[in-house]
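See the structures that follow.
Every number here is computed from the coordinates shown, using simple stated rules; none is lab data. If you're wondering where the values come from, they're calculated on a predicted model, not measured in any experiment. Cβ atoms are built from the backbone, for glycine too; each structure is taken alone.
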Structure P
Amino acid sequence: MNKLELVIDQKAMLGEGPIWDCENKVLYWLDILACELHVFNPDKHSDRVIETGQLIGTVVPRAKGGVVLAMEKGLYFLDTVTGETAFIADPESDRTENRFNDGKCDPAGRLFVGTMHKEGKGSGGALYCLDTDLSLGKVLDSISISNGIAWSHDHKTMYYINTPVKKVWGFDYAIRTGEISNKRVVIDGKAEEGFFDGMTIDEEGMLWIAHFGGFKVTRWEPQTGGKLDEVMLPVPNPTACAFGGEGLEDLYITTARLGLSDEELRQYPESGGLYVIRPGVKGVKSYKFGG
């Protein structure tokens, strides 16, 4: 592996949601609690910040241009050039204690995105699917912290993380309809340090998972549930990871300062930074929202 590098010493309170836009060659990432969308250009080594005015849990590129944001008060389109937003839907307008968290688009261009209590309490979150016709449906209920999501390369399996459970669930996936079935555990992380957070998949079909509170990102074989590798970080709270860069060879990792004491912040001053490493395996293109 190449050496881990600190790309931006951002000191984000809750850095999250990295996703690479292959066409524009930028990495979108978030500071949820600062209500910020970051647009990082590695060629220029620039990091543009777009203030969203709301807690923001997910960003995904849109095939028609711009991005989709999942925020505190619902789902929106955003024009990243003008900064203009357009409201799509808010399925939990009556749940002011909740906000949207992690999400990804499936191979057919649907956006799967989940909710959670703002303070991580209880199990009142859910997983939703925004279809390309902008219809919105609930997929899973009674979720605590809806988090990492990915699809197998044959599009027949959806992988999903409900953070406090410390497991990756697998579902049979119907690409034509977006329906899921046959829930089972594919990776059990109860013996691992920290909690499973954000997740991505590489070109070999292996899953990469950030461990909040665990100082690391791990690589897993979902067919056997076996751990293959790990990348250790100098900060306690890795939150998510995504492949990007030329050839999708770089693994970007977001981190957080959330929950750390003043003493821990002095001990781990790079907490909240954006990291990158070249792990020796490539990623795959992220799917864009098709609506």
Structure Q
Amino acid sequence: MVLEKIKICVMCICVLCVIVLMMGIFCFASFRIPSNSMEPTLISGDYILVNKMIKGARLFNIFAAFNKEDITINRAIGYGTFKRNDVLVFNFPYPEGKWDSIQFDIHKYYVKRCIALPGDTLEIHRGVYNIKGCQDILGNRLAQIQISLLPDSLFPQSILCAYPQCEKIRWTIKEMGPIPIPGKGQSIELNDTTVSLYHELINWEQRSKLILKKDTVYMNDSIIKWYCFRENYYFVAGDNVGSSQDSRYWGLLPESYIVGKAVLIWKSNDESGKLRWSRILSKIE
């Protein structure tokens, strides 16, 4: 009788472990906020719950990812889409600080707010985010206005200079765009401007390199005049506009790098390790 009870307990524990594992793979994940880039929405020491089910959990060879090998990322079936102003957790696409080479680093995660979706056309004017045909307030509008009121002389050139950081397109974090955000199946004509804006995305999708010679674009010694994107992309930014390394600097985020949407602060500790009771179980807006 005792042996049977032990067997039942072990079986229940095994079933529970499998359920928890499956929930972690397909449904939810937990991340700790290490910096102030999303203040005041999220602060250092917050532990957030991330919903993976909206677009579907990512499925890939985790061992290849740990070895920094090329991987193919697929998704389980999801029930929705990401929306503007969603707070997203994702693998940072430029972990080595090289802005012209997208890489997947399973260890490096960022959390930012979604500002623009695939198919949107984004413009930053006087520091404020605007999307053609959209009247929504995007991101932390007060912080954007505060940045716009500061004179350029207060910013080091490296801080003021924005994506794509090239001589032809001299955008700043105050005046940027308009920039169309590519969506899967969308085609663009390739010229010196579009190559400047999207070459790192195309290079990553094709595992090859675009070369611009005078007015002609080459890939693998072939002339190409149009390109059709294989992936959806997003423009993301931190709520702490003055202290956030985001799409204003490094460009657009591939959808396959997104883990999911941050939905809840389930725990929060201050610098001394004490619980911030007022933040526990706070919904992330």
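With respect to distance in nm of label points 7 Å out along Cα→Cβ at positions 83 and 243, the largest value across structures P, Q is given by P. Taking relative contact order in percent (Cα under 8 Å, 6 or more apart) as the criterion, the top-ranked structure out of P, Q is Q, with the highest value.
Look at mean count of other Cβ atoms within 10 Å over residues 59-66 for each of P, Q: the largest one is in P. Using the calculated result -500 for helix-only ellipticity at 222 nm (-39500 (n - 2.57) for each DSSP H run of 4 or more, over all residues; to 500), pick out the matching structure from P, Q. Corresponding structure: P.
When percent of Cα pairs over 28 Å apart is computed for each of P, Q, the one that comes out at 28 is P. Once FRET efficiency 1/(1 + (r/R0)^6) of positions 43 and 251 (r between Cβ atoms, R0 = 30 Å, to 0.05) is evaluated on every structure in P, Q, the highest one turns out to be P.
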